[in-house]
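Undergrad: In what follows, structures are represented as structure tokens.
Please treat every number below as a calculation from the coordinates, not as lab data. Remember, it's a predicted structure, so these values are computed and weren't measured experimentally. Cβ atoms are built from the backbone, for glycine too; each structure is taken alone.
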Structure P
Amino acid sequence: MGDGPAAFLILIVGALVTALAVITEVKAHPPFWLHILLWAPLTIVAVMGLLRIAKGTLLILEYRNKAREGTLARPGSAS
């Protein structure tokens, strides 16, 4: 399973937090230190909190789709 769930979460949560930070900046113009204080812990808590769910979901999807280790096809064999 590796780092797949963590990578997905970082990308998804990062996009959502970035959008929220931009909206907050446009509407309220808070100082930079407030952005750091607000968004950094929120991102860390969201990723850590959702990591177990993401790993479980990926594991279920791998099992349901009968995923197995990747192999290279031999030349001339049908894939």
Structure Q
Amino acid sequence: MDKQIGKQKAFLTMAFGGPHNYTGLDMRKGHAHLVARGLNDAHFDAVAGNLSDTLKELGVAQPLIDQVLAIAESTRNDVLGR
């Protein structure tokens, strides 16, 4: 899990305009094995919902949460291999 957390942290930092230290696979390649096992929109929605809920719990303003979710949404088709 530590390796996954590190990759996710580096990816999110890059996705939100920070340093480009992400060295993992692109979204399509990185999730292809999960798509083959049934990864779908419901799973993506659940992750986005967890992200939103966490940001709310941390007291992040709704306009910023909306921006974060828009960036996450922009990855949907690549994550789901479409």
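Undergrad: As an exercise: percent of Cα pairs over 18 Å apart, calculated from one structure in P, Q, equals 48. Which structure is it? Could you put the intermediate results ahead of the total?
TA: Numbers: P: 58; Q: 48.
Attributed to the structure labelled Q.
Undergrad: Now a separate question. As an exercise: helix-only ellipticity at 222 nm (-39500 (n - 2.57) for each DSSP H run of 4 or more, over all residues; to 500), calculated from one structure in P, Q, equals -21500. Which structure is it? Kindly include the intermediate steps, with their values, before the conclusion.
TA: Numbers: P: -26500; Q: -21500.
Label of the source structure: Q.
Undergrad: Computing relative contact order in percent (Cα under 8 Å, 6 or more apart) gives 37 for which of P, Q?
TA: Values: P: 44; Q: 37.
Attributed to the structure labelled Q.
Undergrad: Next up: When FRET efficiency 1/(1 + (r/R0)^6) of positions 2 and 66 (r between Cβ atoms, R0 = 30 Å, to 0.05) is compared over structures P, Q, which one is greatest?
TA: Working: P: 0.95; Q: 0.45.
Structure P gives the largest value of FRET efficiency 1/(1 + (r/R0)^6) of positions 2 and 66 (r between Cβ atoms, R0 = 30 Å, to 0.05) among P, Q.
Undergrad: Moving on to the next point. Have a look at P, Q and say which one yields 1.6 for distance in nm of label points 7 Å out along Cα→Cβ at positions 18 and 42, as calculated.
TA: The correct label is P.
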